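A.B. asks: In the part that follows, the structures are each spelled out as structure tokens.
Computed from the coordinates by the stated procedures, all read-outs in this text should not be read as laboratory data. Small disclaimer: the values here were computed from a predicted structure and weren't measured. Cβ atoms are built from the backbone, for glycine too; each structure is taken alone.
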Structure 1
């Protein structure tokens, strides 16, 4: 019985260490999941940024095409009215 107090102290200390290790492990698991989610979000953001660049190019191209079509229409309209009068 002379080691019971010492053994109880060691067991209590080991139990506390085990609990702390479990908490740290759970924290690591949560942080790993969060990092994975952030990595996915970052990848999606990067893909969206690339898509935005492509859409901006399309908008610029369509804007130029639209301007050319309007200019052509106006030119034909002027030519038509000039031919009438």
Structure 2
């Protein structure tokens, strides 16, 4: 299964994100409502916002955001 990664270039307020702060985050694979969101910040990923982002699909890896990595590890640690 492919995972969508996003890199926020301009935030929801229309502010440019400095290149040294841009990270590849996981797009929430199970969004609620009608809007996709970034896993770590829950920033909206739709065209009704001022945000601009780059995206890519990966089979595995590629996340560079520490908060997203921490969240993924927490989910993986859950034993069913």
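A.B. asks: 1.9 is what came out when distance in nm of label points 7 Å out along Cα→Cβ at positions 18 and 50 was calculated for one structure; which of 1, 2 is it?
C.D. replies: Here the read-out was taken from 2.
A.B. asks: Given a computed value of 1.10 for Cα Rg over 2.2 N^0.38 Å, which structure among 1, 2 does it belong to?
C.D. replies: 2
A.B. asks: Suppose helix-only ellipticity at 222 nm (-39500 (n - 2.57) for each DSSP H run of 4 or more, over all residues; to 500) works out to -4000; of 1, 2, which structure was it derived from?
C.D. replies: Attributed to the structure labelled 2.
A.B. asks: Here's another thing I want to ask about it. Give the label, chosen from 1, 2, of the structure having the highest value of FRET efficiency 1/(1 + (r/R0)^6) of positions 10 and 34 (r between Cβ atoms, R0 = 25 Å, to 0.05).
C.D. replies: Checked 1, 2; max of FRET efficiency 1/(1 + (r/R0)^6) of positions 10 and 34 (r between Cβ atoms, R0 = 25 Å, to 0.05) sits with 2.
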